[in-house]
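No value in this document is a laboratory result; all are computed from the given coordinates. Remember, it's a predicted structure, so these values are computed and weren't measured experimentally. Cβ atoms are built from the backbone, for glycine too; each structure is taken alone.
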Structure I
Amino acid sequence: MVEVKKSSFGSEVIVGENPVSRFLFANTRSAWIWLILRLYLGYSWLTAGWGKVGAEGWTGPNAGAAIEGYMRGALARAEEGDVAGWYAWF
């Protein structure tokens with residue numbers, strides 16, 4: 001896994017790739033793992049987005065309440081020094 005080669009400038013240490021990462025990122029048999037992970041992630045994003053589309057705080061008569069509450073909390077924390085100043089500047 002670790003190899004030392006002599007060169008004209010001295011010794012070079014070559015560290016081989018981790019077998020687990022080689023399997024996950026370079027082997028086509030791991031495609032099923034990535035497919036399941038991508039489907040789960042896509043489903044969770046879609047359900048979270050669909051919940052926001054139907055919520056009054058995002059799209060109903062009270063639209064913008066969720067963003068307003070988030071920003072008020074962020075600005076309150078910026079005054080206390082918990083949030084970076086550039087974030088509160090926006």
Structure II
Amino acid sequence: MTQKTDPMHTPEAASLLRNPQRLRELLKAPETRQLMELLRRQNGSQLHAAAEQARQGDSSALSGMLREMTRSQAGAEAMEQLQSKLEK
């Protein structure tokens with residue numbers, strides 16, 4: 001079985017955080033909106049708390065939600081699309 005990297009702790013994520021313009025573009029992307037909708041549907045009430053924890057430096061809850069979401073076909077496809085956008 002392949003070990004997936006925590007998307008919150010990748011070189012792409014670090015690079016994105018250093019580039020506010022690119023981050024703004026990515027936040028407006030359809031792939032990001034699709035991921036957010038999937039997260040809301042699967043984790044509704046917990047999403048806000050997880051995002052707040054991530055903002056304070058603990059991304060474990062949000063990372064767990066992302067891992068869980070990628071177990072569905074729609075979630076995995078959305079993550080792949082977003083990942084390819086990050087690599088551009």
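For structures I, II, which has the highest computed value of mean count of other Cβ atoms within 10 Å over residues 46-53? Greatest value across I, II: structure II. Taking distance in nm of label points 7 Å out along Cα→Cβ at positions 14 and 30 as the criterion, the top-ranked structure out of I, II is II, with the highest value. Computing helix-only ellipticity at 222 nm (-39500 (n - 2.57) for each DSSP H run of 4 or more, over all residues; to 500) across structures I, II gives -19500 for structure I.
Here Cα Rg over 2.2 N^0.38 Å was calculated and came to 2.04; which of the structures I, II was it taken from? Could the numbers behind the result be given before it?
Details: I: 2.04; II: 1.04.
Clearly, the read-out refers to I.
When mean count of other Cβ atoms within 10 Å over residues 62-69 is calculated for each of I, II, the greatest value falls to II. Once distance in nm of label points 7 Å out along Cα→Cβ at positions 22 and 54 is evaluated on every structure in I, II, the highest one turns out to be I. The maximum of relative contact order in percent (Cα under 8 Å, 6 or more apart) over structures I, II, that is, the highest value, falls on II.
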